[in-house]
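Please go over the structures that come below.
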Structure I
């Protein structure tokens with residue numbers, strides 16, 4: 001199986017994950033395909049089903065020992081609008097020294113590169129057996145719920161000393177990233193004829209108070225927290241979407257607000273959610289409305305200050321480490337006791353948009369980095 005063949009087959013699989021159940025897809029085709037490839041190469045493969053039977057993680061291990069290296073990625077992609085692509089998003093297309101396809105940058109190509117980088121070591125394994133395990137880890141639903149990474153953390157596996165997550169970082173080692181806390185505020189009132197406000201309980205009035213409270217929290221977070229490692233050096237609070245009511249001549253009986261916060265490393269997302277609850281959930285008393293919150297969060301990440309892996313990746317790439325505002329599965333692997341760095345060939349600017357691509361010039365150097373990482377931490 002050549003690198004090109006692997007890329008073609010990975011891109012051909014529709015493994016979109018989404019909070020919208022109408023477009024959410026299984027990732028089992030990708031998981032089963034990777035498991036078959038790695039089985040043939042001598043890896044011991046474990047498929048970990050998730051609560052949703054259509055979803056699974058893959059832990060493929062070669063060798064054994066207390067240390068070792070994990071090369072990790074997620075198998076799912078974001079949704080796409082095929083009509084905005086110049087070609088099918090599910091057909092690998094090479095044009096202008098770029099590979100195009102949904103997930104080629106974020107981040108299916110990393111699996112093909114990891115397998116390709118491992119092949120020479122497998123061919124020489126009889127003469128030079130692995131001293132520590134090489135683990136290729138493939139997860140589910142990173143783009144929608146982090147269900148795969150959370151399941152790994154709960155199960156306490158895999159066990160290894162080092163982990164590289166191949167997210168699109170422009171081939172720069174990433175040592176810190178912001179977290180994300182997504183909140184949905186639901187306000188329930190009571191509808192009635194608009195000619196008499198006493199006939200109902202207006203959810204829109206409570207929404208006004210909630211927006212004011214969140215704007216105040218937005219300013220507080222900006223004033224209180226700062227980290228110069230980030231281009232936007234404070235935790236952002238974005239008011240993203242709002243829906244409410246059904247007609248101008250009816251008292252608004254229900255309203256909904258979606259918003260998110262991007263916390264800095266060192267901020268606790270559990271405490272942050274509790275603060276939001278304290279600020280919002282009591283606001284409906286005067287108006288006679290009830291409020292509830294649904295939330296989903298990914299913690300911020302910071303590599304160990306004395307990270308050996310980070311230092312080695314800086315030497316490999318010739319660049320000092322950086323920080324990004326997007327979230328990854330790094331905190332969950334770090335929770336398992338690993339020294340974690342995020343390093344991949346794609347650029348985040350090409351992810352999550354039509355005509356997603358990976359520059360072909362990135363392939364050879366990324367293969368070199370992965371080969372050297374395997375050689376250092378598995379032999």
Structure II
């Protein structure tokens with residue numbers, strides 16, 4: 001549904017609403033776009049869902065946050081949860097209508113997540129300029145449903161275009177935090193091989209267990225330095241396992257962390273990353289130019305992490321090990337292939353940089369404002 005013309009939007013718009021959330025992969029890119037829009041003098045508001053991660057993150061960034069009550073609908077939740085969500089739709093649409101009447105946005109950006117569905121749909125019906133942005137290679141349910149009614153559809157991966165009802169779409173990339181920059185890695189020869197492992201802020205139990213078992217096995221190499229971020233739930237247990245190995249006389253160079261606060265520095269330090277394959281992680285790997293072993297989360301909605309990882313694998317930009325195939329032996333083989341072949345590391349670094357979009361936030365902001373640039 002068409003909103004204002006490009007020229008009118010650029011000259012008249014003063015308020016933008018960014019709608020969505022639920023995960024960092026939706027929230028942090030949206031915040032990057034919000035910063036660009038605010039720097040340009042526009043007033044920006046965020047609409048999220050009750051109980052979503054946006055409640056913790058968005059307010060901390062100084063953005064006015066409004067919440068609507070909406071639950072989950074995709075196949076990873078139970079039948080009764082989906083029924084409850086469907087029954088709650090009338091209230092969610094009413095709350096969205098009230099917020100649009102209150103905030104009077106000229107333009108709305110949906111970044112994925114459940115709150116963006118009702119809000120973008122009502123905004124489109126009311127003639128506001130509406131733009132959706134899809135961060136994954138497999139478009140999420142919300143964006144698949146919204147594709148027919150919004151003014152513009154923006155993508156990170158071309159592969160997602162087929163999910164958007166055959167509507168035209170623009171590839172714009174994925175914004176990352178400004179501190180994540182490409183670095184020149186020191187030569188591998190003559191020093192330990194550096195590996196960074198993380199599973200997001202909550203960690204990844206399947207990865208944590210295989211990594212700690214690997215360190216304690218005969219497959220471990222003393223020529224490796226490891227930084228292992230476990231998340232809160234597995235931190236004490238994993239740290240204890242490493243301490244027991246040291247007490248038994250094992251020579252291991254392992255730093256175990258609950259959370260990583262200086263991710264930019266850790267990226268710069270590492271030769272190889274072992275991690276999940278969410279959209280934000282993929283974008284940061286591209287921005288930093290890092291070789292990686294991707295272990296997608298099998299329960300991710302629409303299996304989007306596996307789709308992301310397969311795009312990288314097909315481009316020669318990462319190694320993929322599905323969680324069902326992850327073991328001490330398969331991990332050891334994968335790491336050894338990088339450790340023994342510096343050329344392979346360099347080849348993946350070069351390939352993954354082709355996915356980087358350093359101007360993505362500004363480009364997305366330009367589409368939100370009604371033009372191709374800001």
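A short reminder: the numbers here are calculations on the coordinates, not readings from a lab. Note that the structure is predicted; figures quoted are calculated from it, not measured. Cβ atoms are built from the backbone, for glycine too; each structure is taken alone.
The value 24.2 for mean count of other Cβ atoms within 10 Å over residues 111-118 was derived from one model only; which of I, II is it?
Working: I: 24.2; II: 29.2.
Going label by label, the one that fits is I.
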For Cα Rg over 2.2 N^0.38 Å, which structure out of I, II has the highest calculated value? I
Among I, II, structure where helix-only ellipticity at 222 nm (-39500 (n - 2.57) for each DSSP H run of 4 or more, over all residues; to 500) as derived comes to -9500: I
If relative contact order in percent (Cα under 8 Å, 6 or more apart) is computed to be 24, which of I, II is the source? I
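The value 24.2 for mean count of other Cβ atoms within 10 Å over residues 55-62 was derived from one model only; which of I, II is it?
Among I, II, the structure yielding 24.2 for mean count of other Cβ atoms within 10 Å over residues 55-62 is I.
Which structure, out of I, II, was FRET efficiency 1/(1 + (r/R0)^6) of positions 255 and 303 (r between Cβ atoms, R0 = 41 Å, to 0.05) derived from, given a value of 0.50?
This value belongs to structure I.
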Assign the value 10.8, calculated as mean count of other Cβ atoms within 10 Å over residues 183-190, to the correct structure from I, II. II
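Kindly point out which one of I, II the value 15.9, 49 was derived from, the read-out being Rg and Dmax of the Cα atoms in Å, for residues 39-118 alone. Write down the numbers at each step before the final one.
On the way: I: 15.9, 49; II: 13.7, 45.
Corresponding structure: I.
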